[in-house]
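A short reminder: the numbers here are calculations on the coordinates, not readings from a lab. All figures in this text were calculated on a predicted structure; none of them were measured in a lab. Cβ atoms are built from the backbone, for glycine too; each structure is taken alone.
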Structure 1
Amino acid sequence: MEITLAPSWILSTEHSASSYGQPVLVKRATGEAFGPRDVVKLYPSHGYAPAAEGVARLAKTADLDVDGLALVARFLALAPSA
């Protein structure tokens, strides 16, 4: 399953970095995959942050269906709790 979070970013269980159905955040331009604890820079104007924070931010403005929301929730569940 893949969902578009933004033109530059997707959340995917189909990427080779995905394991056992766990989603990864994928940068479309490079194909690079990130787990929830990896540090990413979503856009040049944004600072670096854990991928889980980026996915949570992108999901707020993405037009997601029930399956998309479930995939986001699975990704965020992999992040360490505070």
Structure 2
Amino acid sequence: MNYNWYKIFNKPDFEALDIPSKEYEFLLEEIGLKTVLVVKGNLCGLFYEGTFLSLELNDNNPFEFDSHAIYIDDNDDVWLGLEVEE
């Protein structure tokens, strides 16, 4: 699958807030204003449009589910992938 990738947050910066969740609002290209809920517990991940995407679930990076994906890069920046229809 091909995705458009959007940087959502930096994992160490989020963890330093010492809170279980935080909402981020983004203006995504060609989509509009969206809210993403970032959460941490046993797993760190995000909710987007009712779908939970967990970082490195089953050791997959990116982790893909349905038409969404989540990826963490070498700088610990977390990216949301939205499938591009070809």
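Quick notes on this one:
- Origin of the value 3.0, where distance in nm of label points 7 Å out along Cα→Cβ at positions 16 and 72 was derived from one of 1, 2: 1
- Source structure (of 1, 2) for distance in nm of label points 7 Å out along Cα→Cβ at positions 24 and 56, computed value 2.3: 1
- With Cα Rg over 2.2 N^0.38 Å derived as 0.97, matching label from 1, 2: 1
- At a computed -8500 (helix-only ellipticity at 222 nm (-39500 (n - 2.57) for each DSSP H run of 4 or more, over all residues; to 500)), which of 1, 2: 1
- Source structure (of 1, 2) for relative contact order in percent (Cα under 8 Å, 6 or more apart), computed value 32: 2
- When distance in nm of label points 7 Å out along Cα→Cβ at positions 48 and 64 is computed for each of 1, 2, the largest belongs to: 1
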